[in-house]
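FYI, it's all coordinate maths here, none of it is from the lab. The shown structure was predicted, so the numbers you read here are calculated from the model rather than taken from an experiment. Cβ atoms are built from the backbone, for glycine too; each structure is taken alone.
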Structure P
Amino acid sequence: MEHLVRVYNEKDRRTLEWLRKHVGDATIAAAVKRCAGGKPFLSSVCRQIGVRPPEYLASASRPAPTATGEEALATIRGILAAKALATGGTLARIH
C-alpha cells in the first residue's frame, strides 16, 4: 500500500498499518482515488474514509537524557537563577 500513499516516517507506517487492519486495502485504494493529485498524505486518506487514527506517543521514540544535556540544563538554570536574584525577581522552578 505504500506505493499508493505518502509514507515518510514510522508514525506514517504505523498509521497505514492501523488503516489496513481496520478498514482494509480496498477501502484505502478507493479513498486514494477520490483524493486529488498524486500520492496523497495519509491524513487526506483518513478524511476521505471518515476515520481518525490513534495518536501514537512520541515519548516512545524520545531519547534518554545524556550527561552533557543535563549539565547544559544545570548551567542554564544557574544563569537564570543568578539573573533573577540580581533583578530582585523570583524564578519558578524549571524542570
Structure Q
Amino acid sequence: MPRIAVDDNKRMNLRVRPEQKATLMRAAALKNTDLTDFVLRPALREAEAIIEAADHLKLSERDSLRVLELLENPPPANAKLRAAAMAMPLPA
C-alpha cells in the first residue's frame, strides 16, 4: 500500500551534514529565531509560489482573446463530442 503524502504528526525529518546544520543554526541565531522557523519560512514561501504558478494559467493577449471568442462563438459539435455527450449518464 502506498504511503500517504501527509502524516498526521507534526514532525518532519531532514538529513543534513553536520556542517550544513551548523551553518543553518548559526544563521538562525543571527536572525534571532529558532532553526525550525528559519528553515520553514523560506520553504513555505517557495512552496506557495510553486503552487500559485501551477494553479494559474497565464495567457498572452492573443490567446486570451481567442478563448473569449470561442466562449462567445463556440464551434459546432463534431461527431466525437456528440458521442461523448450521448454517453454521459443523465442527472438523477
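When distance in nm of label points 7 Å out along Cα→Cβ at positions 21 and 37 is calculated, the result is 2.1; to which of the structures P, Q does this value belong? It was calculated from structure Q. If Kirkwood radius over Cα pairs in Å is calculated from each of P, Q, which structure is the one that comes out at 17.0? Answer for the origin of the read-out: P.
Quick check: 3.2 is what I get for distance in nm of label points 7 Å out along Cα→Cβ at positions 45 and 69, calculated from one of P, Q. Which structure matches?
On the way: P: 3.2; Q: 4.2.
Considering all the candidates, the number was obtained from P.
If you line up P, Q by mean count of other Cβ atoms within 10 Å over residues 13-20, the top spot, with the largest value, goes to P.
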